[in-house]
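So, here's a batch of structures to check.
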Structure 1
Amino acid sequence: MTKEEKAVVIESLSKKFSEFDYFYVTDSSALTVSQINKFRKFCFEKGVEYQVVKNSLIAKALETTKTDYTDFNASVLKGSSGLIFSTVGNMPAKLLKEFKASTSIDKIVFKGASIDSSFFIGEKALDQLAVLKSKNELIGDIIGLLQSPAKNVISALLSGENKLAGLVKAVADKKSSES
C-alpha cells in the first residue's frame, strides 16, 4: 500500500470516527473467507458497516479525533482488527451476539468499543453493551413512565364509574329516606 493510499484510508476513517459516536473493534482472523463474507452480509442486513483495517491506520485516524485513545489503542489494537460503525450504541453488540448464536460461529472476538468517548474492552464487556438501551429506547421508556400515572387515574375512574354512580345513588337514597 502506497503512502497516498494509506492517506486516503486514514482520511476516510477520520471522517467515519467524526460521523459515528459508536464503533466496535473485533478480531475475525480465525474466520474463513466464507465466514467473513457471511458476517459482512449479516452486518449489511442489520444496517451497520464492517471493514478490516490495519491497526496502524486505525491509530493514525484516531489521532485526528478530539478524544485521547492512547490506552484504548494499547490494549485493543493488536493482531487483526475489524471495525463496526453504527449510529446506535448497542446495535453492534446485539449483532455480534446474534451472529454467534445463529451461526454457531463464535470465532469472531470482540476486542473493544468506543461509545460516546467511553471505552469498553474485552469479551466480558460485550454482554454489558448488549443489554444497554439505546437513546430511542430510553426516550420510549421515559414517555411510558410519564404516561403511566395519567393512564392509571383514567383507568381507575373508568373502572369505578359504576361504583361511583352506585355510591352517589346510595347517598342520595339515604338522604331521601331520612327526610
Structure 2
Amino acid sequence: MKFVRIPKERVGVLIGKDGETKKTIERISQMHLEIDSEEGDVSFNEQEAKDPLVPLKVEDVVRAIGRGFSPEHAFRCFAEDTELFIFDIYDYVGKTESHLVRVKSRVIGREGKTKRVIEGLTGAVLSIYGHTVAVIADFETMDIAKKAIDMLLSGSEHPTVYRYLEREMKKYHLGSRRSRE
C-alpha cells in the first residue's frame, strides 16, 4: 500500500463534486483510492497497477491537488513527459512567518506577474500554497522553471530571473527547432 497525506482542507477537491475527481483518477489509473477525510490520508494498492509508472503518477496527482492545484492542472501529471516538483519555503527562510510571507510574495509577484511570467515562458503551472511552491512541467522545461523559482527563493532580483528565463527558453527553443530539422 502507498500512503500520501494531503491537507484536510484539500480532501474535498481531491474527491470532487459527486466524487468526480476521485472517479477520474481511478478510471485513468485503474487503481482504487481510499481517502480518509478526517486525517487527509490517501492510500492505494500499487499492486493493482498494470504499469509500474502509474502509482508514481497517481501519487503526483494526489500530491499536486494537496498542494493547491486544480484537478485539471494536477491531471497533467498523468502525461508521460510531465513531473511535479515541490519546494519547501522553510528550507530557504526557516520557520519565521514574516519571511515566509515575503518570499511567497516574491514568487507570486505584484498582481501575480512573476508567477505568470514563469508559467508563460516555460509552460509550467505553479501553485503557491502554505509553505510550498509546487511546479508541474514537462521534463524539458522543468529544470528551467525550478532554477528560476530557486533564484527567487534565494533572493535574486526579479529582472535577473526574467533575463535567465528568457535566455534559457531561447536556447531551449533553438535546440528543439534544430532537433526537428
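One of 1, 2 was used to calculate helix-only ellipticity at 222 nm (-39500 (n - 2.57) for each DSSP H run of 4 or more, over all residues; to 500), giving -20000; which? That value comes from structure 1.
If relative contact order in percent (Cα under 8 Å, 6 or more apart) comes out at 26 when worked out from the coordinates, which of 1, 2 was used?
Considering all the candidates, the number was obtained from 1.
In this comparison of 1, 2, the computed figure 15.6 for mean count of other Cβ atoms within 10 Å over residues 29-36 is attributed to 2.
Highest-scoring entry among 1, 2, by Kirkwood radius over Cα pairs in Å, is 1.
For which of 1, 2 does distance in nm of label points 7 Å out along Cα→Cβ at positions 85 and 109, calculated from the coordinates, equal 2.6? For distance in nm of label points 7 Å out along Cα→Cβ at positions 85 and 109, the value 2.6 is produced by structure 1.
If Cα extents along the principal axes in Å, for residues 37-132 alone is computed to be 36, 27, 22, which of 1, 2 is the source?
Working: 1: 36, 27, 22; 2: 45, 33, 21.
Attributed to the structure labelled 1.
Taken together, the values in this text are just the output of simple stated rules run on the coordinates, not laboratory data. Note that the coordinates shown come from a computational prediction; the quantities given were computed from them, not determined experimentally. Cβ atoms are built from the backbone, for glycine too; each structure is taken alone.
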